[in-house]
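Okay, got some structures for you below.
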Structure I
Amino acid sequence: MSAPPDPAAFTTHRALLPSGFELAYVHEGVGGFPLLLVHGWPESKRLWWKVAADLAAAGFEVIAPDLRGFGESDPDLDGFHDLAAHARDLHALVRDVLGHERCATAGGDLGGGIIQDLGLRFDGFVARQVLFNCVMPILPDAYAAAGLTSETAPVVRAAADYFLRQAKDADGLAAELDTPARRRRYIEQFYGSRFWGTPGGFTREDVEFMTEPFASADHLRAGFGNYESTLGRRPLSERPMWFAVSDVPTLALYGPDDHVMYPDWPERCEVAFTDLVGPFVVPRAGHFLPWERPELFARAVTSFLRDLLPATTADTPPPPPSSV
């Protein structure tokens, strides 16, 4: 049996951004090619615990933040939790704080949407992106022309009810989740009974590790702001870069055991990204691919980005999986 995840496995750094937010982030492998790892909801930087050390050993400067409102970052300040606000935070962290003019990115769920916005908003900043089980750009005409309609991506109430409640009745839901235990039990569903992850992908210790950051009432409520922004219940900081095909070179990985992501996600990738590797379907993976298939994920990312690595590491094979 593997050891329970260790919250102290990596040092947490903090950065005060021009927006006024203080972001917490993991920073490993300094001096390698910068690789920004962006979590989604209901996640934190802990999503990357199984791959951060291996990616740093492969030659990447791993930058894994808690988004505004998540984990150890500030829960709220200006009320904005939309894609543009997140993208500007991450651009400031990587460029202004850490001094990088460009980076590679990886993300799923909300994080995947954020890095798509980041790549389109700041031309040339994202050298390449790795996406898995994430929200997709709004391209109704292009999807329809490819035969992808609501019939090919059915939304069932059992999968969408959380989204609607968090977007339309965030205060009411937060009031019901009035203790740390209730907040953590709510988040626990998404790692278990809602079937987002692959069967057996999370032990009891894993679930406790993932839900602990959501014990905070302020952070849980801030996380709902991302859903309110999507349905217009919260003002946007600015228009999202969400209505255009992306030419950022993209590796797409899909965990098919995900009961919340639309099943035609791979086909939509072929419409949304003009420079695409994949999409590749990854067996025994669902919504949380870097946790469920960490060795495969680290190898795929390293192979896709190998020529960006410093010359001293580019020809070195990926290390064996770590024990973190």
Structure II
Amino acid sequence: MSAAGASVTVVVTTFNRAGYLRVLLQTIARLDPAPSAVIVVNNASTDDTDEVIASANLPVPLIHHRLHKNVGGSGGFSVGAERALAEGAEWLWLMDDDVEALPGAIAAFQPWMGTYRCLHGRRYDHSGKPFFWQHHFNAFLGVHFPVRGNVFRHREVFLTNVGCFEGMLVHADVVRRVGLPDPRFFLNGDDTTYGWLIAQSEPVAYINGYVLKKARPQKQIDLGVRHLNDSNDLGRYCGMRNRGHLARYLRANGKFNRWGFGMGTLLTAAKELLRLVAVEHSLSGLASLWRGWRESRGILTDPGWQPMPPVDPDRIEQQKGRRSRCPG
């Protein structure tokens, strides 16, 4: 069952990458069919991001939601999703600022939007080669693993239990039920967890159609079953710290195993060590890993920690009164 008339709102989170954002907005302008609106959450950028958004020439309304401080990718998507709901969005297409939208992306999604309410499409890397990102989350270890082989060899849809904010298309009703993306992650692991939360009650689907191209080149090595990209100290720190938030979500859903999760944390640390040695040729990031692990322990024992609640319709109504739209 298709959804040819479905309304799609693009939600972009950006921080100090005006050059990439300019190209992304240009590619969004060429989408056919076009989205109904575009929301750019500006994480207090200090470069030319304001000018890029103001000068963008889109055939649909463009909303510039500027924040007073950088709340990270997860905070940006949380704010952006809330703003999209306040604007009456039916579908939310979440994406980072360093990708390019392919012209037929929404058309590629449409045949599946009547069947699934959380969708991802395939991606190219910055050189135009297929970029592998098909994973499955192991709740016992609290780790997602790549799925081997060509998952689209005999089928057009691959069902999984993880998500990715580099192109997740999600129905507004799913966001209302699951809640907004958790801003406490800041970055790293927020989208994987969000996809897993959705998958507890309905399928998360990857379709055999290319919808995005990664614009930013990254150092990486090919491990056969997956590519391992470079990272940075902030990403390493958040990745380890956010193990605490992930554990709390597993516990809230009755899926937490202390010993299994501990093994998964060791595997995560080993992967980051391999990334440092094999991709970045450095050990300077070990301190960030250690600091993140120590803070994850505090999250695990925090008596005040609560999962993100379902979206409060009264709060969305309040947001509608504070909307400020800039012309497209």
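Where a number appears in this text, it was derived from the coordinates with a stated rule and is not lab data. Here the structure is a predicted model, which means the values were calculated and not measured. Cβ atoms are built from the backbone, for glycine too; each structure is taken alone.
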Check your understanding: Which of the displayed structures (I, II) returns the greatest value of mean count of other Cβ atoms within 10 Å over residues 177-184 on calculation?
Key -> II
Check your understanding: Quick one: mean projected area of the Cα convex hull in nm² came out at 15.2 when computed from one of I, II, so which one is it?
Key -> I
Exercise for review: Compute distance in nm of label points 7 Å out along Cα→Cβ at positions 9 and 41 for each of I, II and report the one that scores greatest.
Suggested key: I
**Study point:** Highest-scoring label, criterion being distance in nm of label points 7 Å out along Cα→Cβ at positions 65 and 305, among I, II
**Key:** II
Review point. Can you say which of I, II returns 0.95 when FRET efficiency 1/(1 + (r/R0)^6) of positions 185 and 273 (r between Cβ atoms, R0 = 35 Å, to 0.05) is computed?
Key: II
